Structure I
Amino acid sequence: MIDFAIMFAKALGAKVVVFSHSPNKKDDCMKLGADEFVTTDSDDFAKPHFDKLDFLLSAADAAKIPLDQLLTTLKVGGNCVSVGLPDDKWELHPMMMAGNGCSIGTTHIGSKKEA
């Protein structure tokens, strides 16, 4: 999923920053067109991107998402969208979104015909 997201965003002219818990994905992400690759293994990984991103696309397992830190990278009114069904739940507190007034959403799985 992440490969298509990178290629699609680049085709639309976006700057693409990939956040991942695994540094093993870096080479592939860079080959696909990512401008930056950031591993989330340090406490301050999000600081260089504070208030810089318009949109976050999450395709990761919820247990591995430092959501509180990732949301700080969004600009005021930015959006975070989850495109999958993680195994674990997201721990979300409204204060995580209060600093920048960001929104969190998800995609619909399947179509109305399939429901």
Structure II
Amino acid sequence: MMQQHGFAKVNFVPPQYPGGENAMNQFIEDNLTYPAESKANGEEATIDVHFTVETNGSLTKIYSKDKRDHPLLAEEAIRIVKLMPKWKCAGNNGRLIVVGICIPIEFKI
């Protein structure tokens, strides 16, 4: 489940992956490649990927704080987000706004 940061819920429309959360989960499943070294080591984790959805729907400032503990998994999770199509941007009181969000990407053998 994604998290939005810093906005009141009044008249706020969150950003959305085209087709919604189920479509996003399917995209992740279809494109995820488990790093061979991580799989061989039995490494499992949920990687939180943070990014900004711009007013034109593009994704910028993509990063994960999990790079220190799970560098290969974090790199793969970031790669997946970079592959995503443009999102429907957020709105607040009828205006398009830039919003930072976080999505978890699970790696489970």
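Values quoted throughout were computed directly from the atomic coordinates according to the rules given, and no laboratory measurement underlies them. In this text the structure is predicted, and so the values were computed from the model without any measurement. Cβ atoms are built from the backbone, for glycine too; each structure is taken alone.
Between I, II, which one scores greatest on percent of Cα pairs over 19 Å apart?
Numbers: I: 48; II: 44.
With respect to percent of Cα pairs over 19 Å apart, the highest-scoring structure among I, II is I.
If relative contact order in percent (Cα under 8 Å, 6 or more apart) comes out at 20 when worked out from the coordinates, which of I, II was used?
Details: I: 20; II: 42.
So the calculation was done on I.
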Could you figure out which one of I, II the value 2.3 for distance in nm of label points 7 Å out along Cα→Cβ at positions 23 and 55 was computed from? II
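The value 1.05 for Rg/Rh (Cα atoms, Kirkwood Rh), for residues 39-86 alone was derived from one model only; which of I, II is it? The partial results should precede the final answer.
Numbers: I: 0.95; II: 1.05.
The read-out was computed on structure II.
Out of I, II, which one gives -4500 for helix-only ellipticity at 222 nm (-39500 (n - 2.57) for each DSSP H run of 4 or more, over all residues; to 500) as computed from the coordinates? Could the numbers behind the result be given before it?
Working: I: -4500; II: -7500.
Structure I accounts for this read-out.
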